[in-house]
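The structures come next, written out as structure tokens.
Read-outs throughout are calculated quantities, based only on the coordinates presented, and are distinct from any laboratory measurement. Every value quoted in this text rests on a predicted model; they were computed, and no experiment measured them. Cβ atoms are built from the backbone, for glycine too; each structure is taken alone.
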Structure 1
Amino acid sequence: MLRIGVLGATGYTGLEIVRILARHPFAEVGFLSSETYAGQAFSAVYPCDEDTVLVAPGDAPVGDMDLVFLCTPHGASALLAKRVLDAGVKCVDLSADFRLRDVEMYRAFYREHTAPGLLSDAVYGLTEFYRDRITGSHLVANPGCYPTGALLPLLPLVRAGLLSGERIIVDAKSGVSGAGAKPSIKTHFCSVHDNFAPYSIGHVHRHAPEIEQELVAWGARNGHIVFSPHLLPVSRGILSTIYLHLAAGVDLSDVHDCWSATYADEPFVRVLPQGTLASLAHVVNTNLCAISVASAGYPGGAILVSSIDNLLKGASGQAIQNMNVMFGLNETSGLV
């Protein structure tokens, strides 16, 4: 039985990991940490059957674990990852600290990196595309939620050369839990209820360079995207509507066939039948990504629609999926 630690266990992603570990056949909670609630039982913070007493991060016995999940803020995670790795323990980081390979890009969109020497050791954790590297890794950078929803439909098409090279527009909508557990005026119930609002548009959202990095890595001729995130008045889920131009001679059937071939043996990507469009109802409370394609109404134009649960396939579910791969377990363990 794997012993698993969770640093930052009382955020939304930590809560989801604890829930999954409770039903995982090969892993169990070793420790749970929290700056705010140290000394209290986890069940006193969230109504559940997990009675492990939360410890302060500095007191967490990381060296006694097989793997530690970092559900901690950007900037703080990098030094925590170094601590975990120095103890000889594997690590999955759910922050953005190791997602971007370019330290200057990280500085531009986040802050000064606190452990740049580890960047070359980190494997990007989009499981379906980096599985072979994740298997032998000690440090996995779990992807962002928006990038997961955009890259799973896009990367097979990029790799197969089915896109024209013209700019891609990613119009994405996320549930409020994507903003994290710490409340703000913008995520307050009174601000979100009966409202629908864009935010961080104009190529300033931190997930834009992450999406572009992976598009270029897998062969995109034009890696620059237009990325427009929106806040949905729902608790969880991301719906991405992606507008693009297909290469000459490529039609919607070619897109669907490419997806079907790429994801035929993937347990967590569902290619919907032509004529059916992905919705949040296809995926919420699962580790699935549903993808679909429709005509843009003009020659060569296509609209991709994908949906994920931002807390599961977009965060904690994918993190557990990566853990399973790292230890040679059945990839679906704890997730179905």
Structure 2
Amino acid sequence: MSHVIRSSEISVYESEMQRRSFISLVGGAVSWPLVGRAEQKAMPVIGFLNTGSAGPLAPNVAGFRQGLSETGYTEGKNLVIEYRWADDHDEKLPAFAADLVARKVDVIAASSGAARAAKGATSTIPIVFMGVGDPVGSGLVASLARPGGNATGFSNIFLDLMPKRLELLSELVPQARVIALLVNPKAPSVEAQIKIVQEAAHAKRVQLPIVKAGSESEIDTAFASLVERHVGALFVAGDPFFYTRPEQFVALASRHAIPAMYMWPHFAEAGGLIGYGINNIAVWHQVGIYAGKILNGAKPADLPVQQPTKFELVVNLKTAAALGITVPQSIVAQADKVIE
């Protein structure tokens, strides 16, 4: 017997189909955002590898973040930064670098002492270094103009400035015939620094005893020994360990009444007599810009290693007066900043 389809059955059928279509449509609308979110790329991650400690280097980190923000990246918003601080224990750096590589960070930003550890841990993850004295000689890059590999950054020509620093110190304290050179024996460039300053001292007929310190207590001992050596002035060599301790150096120089020349302008701003060199905060700002450019698609091999072109001379007249030193007008005229 044939079955006659009634209009009421059609209505029920259509209602059921409409209900299923609605459920399917709503279900699709819910699933699409989930798929979209799953396909979104995770936030990029920068590994920040440094020989020092977070506290003293907070201004440098602020400069780094500012450079990143200028390329469109803000930490916590669209960027993650993984910090690894060695706290002046350089033996920790290889393990820290290996950990960052294992975490598959997108870029590693490394201080001068940390750059070699980063390079030793990866030949593929981009590295932006700061303050390396000889990037070519240390094997970080093929050349300054064309780095060629996975590393680039900012070189430090502080060795070239060392004769100038001795010249300034001699002009400031012309009666000093014995000027001590304080170095960190653990510094990679210690021998080069000693040789350059020795040659400059010989040319000026100044005696140059070498004093060494690789820890806070040894810095105290080194200053105490200067009086016994009848030292007329002190030249503090460059080293990341020294860089983060302006308060200790300034206090000891004041206590022992020793005129001292520092490699960094911020030492004079902290109460030291005179500082001449690059502004490291400004350089870290540039490191942030380079890191941001790499996140945006640039390749380290195509970003030339840059060298500093501006150097700051800061003189503290208050400290000079306390030491009984009259600062020559020739030095005041050269100074970028005079503290009175």
Structure 3
Amino acid sequence: MVEEIPIIDFGPCFSGDERAFGSLACEIAHACDEIGFFYALNHGIPAELIERAFTGARHFFALPLEQKMALSLDQSHLGYLPIGASVQAASAVHHATRPNRNESFFVSQDRDSNHSEAVVGTPSRGRNQWPADLLEVRADMMAYFSAVSTLCGRMLSSFAVALGMTIDFFAPFFAGEPNARLRFLHYPPQDTTEDHAYGQRPHTDNSFITALARTDVPGLSVRLPSGEWVAPPAIPGTLLINLGNVLRRWSNDRVLSTPHRVLNSSGVHRYSIAFFFGPALDSVIKCLPSCVSTDNPARYRPARYRDLIHDFYRGEPLY
């Protein structure tokens, strides 16, 4: 499995070794073109910070259901989503419409009541919802949010060069406040004999990239371009990165947005933390000139990312 999904070492590049950048960009290009997933090694986020985020998630999900439901998912898609409440519509990826067997807690930038967009109720720009008596959980979750957001921002230059653009091409699209969301997930043990019952049914992500932190409890599987479903092992010291539908659209379908799913047949509780990283909402997504030619014209019209996100919530795909 490791031979299929590459392990990419960001350490030399992040430490300032310019000679390592070209090799890194080539490895990113290979992952973009052939797999849609890679492991990020030496990503710079301390293991202790990741573990604190997982501890916070366990504390949150252990709360009584009544307390969690008081923080139910709002119009900005922030807050708590209980088990069985997430039903993804049938799609080209998979036709199952059974509820997903997970509970989730979504957070984004921690805006206060004076934040200009939060005040006017801008869609996708609401305020996080927090349990009143778990202040340490809030601090640990937001510390991880900040760290992984910084990491994804540092990766942008390697994606730009990998796709044939200038090193700073993507940076302006993510300036200010990128559309970033952290999803804490809890998958209880499930009955695996039930047909089309998933912890998370097969899907692709609508992010630019997604950074996934996992424990060593299995359950995730990825559909390789060959059509084979494989289970990527949890490799200590890495985050699992997958490429999303926004990047696929931006690259005129060059980049793979690879389907993946979760089925928790382990017999124990499974936790993971997914960070979805996208451009600022008013960014205009237009097929990259490096991915367009006379023989390969643009497949997508230019579109504002805010509108694409709203289309997605109405059930329309990004590509």
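Starting from the value 12.6: which structure in 1, 2, 3 was mean count of other Cβ atoms within 10 Å over residues 70-77 calculated from?
Of the structures listed, the value fits 2.
Can I ask one more? Quick one: distance in nm of label points 7 Å out along Cα→Cβ at positions 46 and 174 came out at 1.8 when computed from one of 1, 2, 3, so which one is it?
Source structure: 1.
In addition: Determine which structure produced the value 50, 40, 31 for Cα extents along the principal axes in Å, for residues 54-197 alone, calculated from the coordinates; the candidates are 1, 2, 3.
Derived from 3, not from the others.
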